[in-house]
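Just so you know, all these numbers are worked out from the coordinates, no wet-lab data involved. Computed from a predicted model, the values in this text were never measured in an experiment. Cβ atoms are built from the backbone, for glycine too; each structure is taken alone.
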Structure 1
Amino acid sequence: MEVDFLLINPWIYDFSAYDFWLRPYGLLLLGGKLRKLGYSIYYLDLLDPFYPELPKKPKRKDFGTGHFYKEAIPKPIYFNDVPRKFCRYGLPFSLFKRIISSLRFKAILLTCTMTYWYPGLFVILDYITRNYPEIPIYIGGIYVKLCFEHLKYEIEKFYKDFPIYIFKGSAEEFLETIKKNFPPSKEPYLNDYPIFDMQTSIPYVIILTSYGCPFNCPYCASKKLYPQFKQKNPEEVFEEILFWHKNYGVVDFAFYDDALLLNFDSHLALILEKILSCGLNLRFHTPNAIHARFINEDVAKLLKKAGFKTIRIGLERIENRFDNKVSIEEFLQAISYLKSAGFKERELGAYILYGIPGENFEEVKKSLLFLEKYRIPPHLAEFSPIPGTPFFEIAKQYSRYSLEEDPIFHNNTIFPALKKPNWEEIEKLKTLARKIRQSICN
């Protein structure tokens, strides 16, 4: 098979990885824009849990989520203190080689999301530069934007003789570069939607109705990735949702927005009301969490009526909070509105951030017990220090690793902001959170 561009979503090398509506949205979006311009593309998702030739079928759960195929590999020596197995998540290497050998392409586009997932990217670079030394490689993604100097250093050190290009600008800037260097080989496609249809299966579709966030949480990189908050046209968002449902039967949609409920009446409400007026029976999910402050009685009722099934709210903790985006009173009021609207307790959940610099596990435990008291399922979220954020600078003072030296040390599973993690206490908190969830949801 011959195409203009081969787009690759790399493996994940990590202690854990779960398909909680996890897709490389930027790469899929770029693929859609290339296709609209008339370029032929092939999308190779090395995390594909539905690939028919996997040695073992990963377990899948509700609403399109589930496990990835994985293979245990030796743990990096600098993680010897972490009591977890280390794995490569995704297709076996032999399958990767078989697939890529059947393709011919003019250039390769690679992405990398989490800063500490870059090892998967470099495994691909090693293979491509050895076997396709003349093929141009373009690299983008969140890792590139947050750790540009690290990637640049590694490329100059190990791959300086190969045509590898790093892009941290906008998709529009990248497309201009592509158009100057590669003529399209096909007629323009009918739309520029993300290429979810080029996956083996479409268990769900990611929807992004806005870019950025107006808040400035000290642990979040949203401002660095998207300096300006911008919402899309509600009608265009609705048309995209309708396209996937009508043409591919997609029912589950996960919002990637960082501020989904902002300007609710003039934005999301219009999208949901249009969905209801068309009689669409869909399910919506909010893995990135929504802001409790923007949930009132009318908002809760419309979310319920439109088909929201997974509501996550960012609480972080109840004592010594490090942001002011929500008060405890606002949080509890939001939960009350949601329950009154008909949401079941198992459809709700609150994120508790832990593992922060100077962490006090007693505060985390109090937050968990607080959620148990009000029957709100807790979900622990391990802190990852993100370059360019205030918490990254603080974490450098506490960490047992050199956070600036190597992004591999940003991994949230290793609790990088703690000098000496108490793994026994950490496991107790995880067990407590799990027991509380089970007692509420079962």
Structure 2
Amino acid sequence: MMEGGGRGVAVRSAVAADGLVVRSVLPGSAAAKLGLKPGDRVLAIDGLVPRDVIDLQLELPEARCVAVERADGSRAILRPEAPLDAAGLTLAEAIPGGIRECNNHCEFCFIRGLPEGLRPTLYVFDDDYRYSFLWGNFLTLTNLSEADWARIGYQRLSPLNVSVHAADPAVRRRLLNNRHAPAILPQLERLAGLGTQVNAQVVLCAGINDGTVLDETIRDLAALHPAVRSLSVVPVGLTRYSRTRSIRRPSPEEAAIAAEQCERWQASLRPKLGVGFVYASDELYLLGGREELPAADGYDGFPVLANGVGLLRSMLDAWRVLLSRARTSAPPSRNVAWVTGHLAAPALQKMAGDWRRYAGWRPVVCVVDNTFFGDEVTVSGLLSGHDLIRALRSLPADTDDVVLPSGPFGFDGRGTLDGVSVEEVGAAHPGRVHLASTPGELLRILSNT
């Protein structure tokens, strides 16, 4: 969500960049009607050179003059007669110059433990406030310059997602493996003063930032509410490639204790703050053996779904709403398999049971072991192509429809992290193979005979 506005004048030079290259223009959009074309370079908006898509988002709606260079080198001045929406444009580079990289050395860093030969984008050590604002990436705030702070404040970039891990400076520096990491609480207070809200997270490492350290972190961050609007508690995920000395994933017993700890704090904070504030992730609950996740109202509007907090509850509830509103007759029985990682399997089993009560037949939930990364990695999005192929080959040949999660194939849908294409995975089974990422997509596949 983008709050506030701003023109960025105070935090950049008008001649500091080369502008932004347009990759595509949405037909019929205000940008298309203005005359913007693929290949154009946006040189200036009201005399200021846009640095990235954030400037474009904030400045185009009020723009009076847009200077562009055409693909043939000619230049034009475009004068909008109606507000422009940056959503009508796709840029060749949303953030020219590359992503800001992390200056920490966390033992549990997922990227540091990756083997060679995977999707290139997996090896980017991102720690960039711009990516946090635009796409929800988590950052640590350890690499911000004064110019960065000025821009965050002037343009009101909010919310940002921040990996806190521990409020105690010594514990946080230990986890970040960065003895120069600044204390986090003054940084969060500074963001609050700039009008920027934060969704914080703790990656829970057994014996380090759990127990009383977690209590202290929850207490100190809750004191900064509403500037810190939520805190997610997520168990550390280690792969078989991780090289760690002191980092340990919580045991089922430790996960259950941490989840209960979060719920005790929710009960204490909700009367004071109006929200529960601290939320155990789905993975923490399931690791702790919890069979039933909290009801939707326990997540206070699901502020951090993308961090795996309430995602399964949201999915299950959305599915049941869709079934309750279904107006067509149930399709005839056929053999359908839903392929998933371990994390989503309990929710999908319940959804399959709901479908049986509705239609009289049940999809099979095929749970895939992650042999590539190891059994501690349970999310579907990190399933390898080879694990998916193995799962499809194990299905009965008379399975009519196989539904794969979209996540393993990346944002562009081209291929898995180990370089296997959708077509290669689909060829592993003779049935119809589909991709789905939402309850609505699952329902459409089931309803089409």
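Things to note:
- Structure responsible for 3.1, with distance in nm of label points 7 Å out along Cα→Cβ at positions 273 and 329 calculated and labels 1, 2 on offer: 1
- Structure from which 19.3, 63 was derived, Rg and Dmax of the Cα atoms in Å, for residues 177-360 alone, options 1, 2: 2
- Read-out FRET efficiency 1/(1 + (r/R0)^6) of positions 129 and 233 (r between Cβ atoms, R0 = 41 Å, to 0.05), computed value 0.95, structure in 1, 2: 2
- Here log10 I(q)/I(0) by the Debye sum over Cα atoms at q = 0.11, 0.12, 0.13, 0.14 Å⁻¹ was derived from just one of the structures 1, 2, and that gives -0.93, -1.13, -1.34, -1.55; the source is 1.
- Source structure of the calculated read-out (distance in nm of label points 7 Å out along Cα→Cβ at positions 345 and 385, 2.5) within 1, 2: 2.
- Which of 1, 2 yields 17.7, 46 [Rg and Dmax of the Cα atoms in Å, for residues 153-224 alone, calculated]: 1
- Entry that produces 3.9 once distance in nm of label points 7 Å out along Cα→Cβ at positions 185 and 321 is calculated, selected from 1, 2: 2
- When relative contact order in percent (Cα under 8 Å, 6 or more apart) is computed for each of 1, 2, the largest belongs to: 1
- Structure from which 3.7 was derived, distance in nm of label points 7 Å out along Cα→Cβ at positions 137 and 401, options 1, 2: 2
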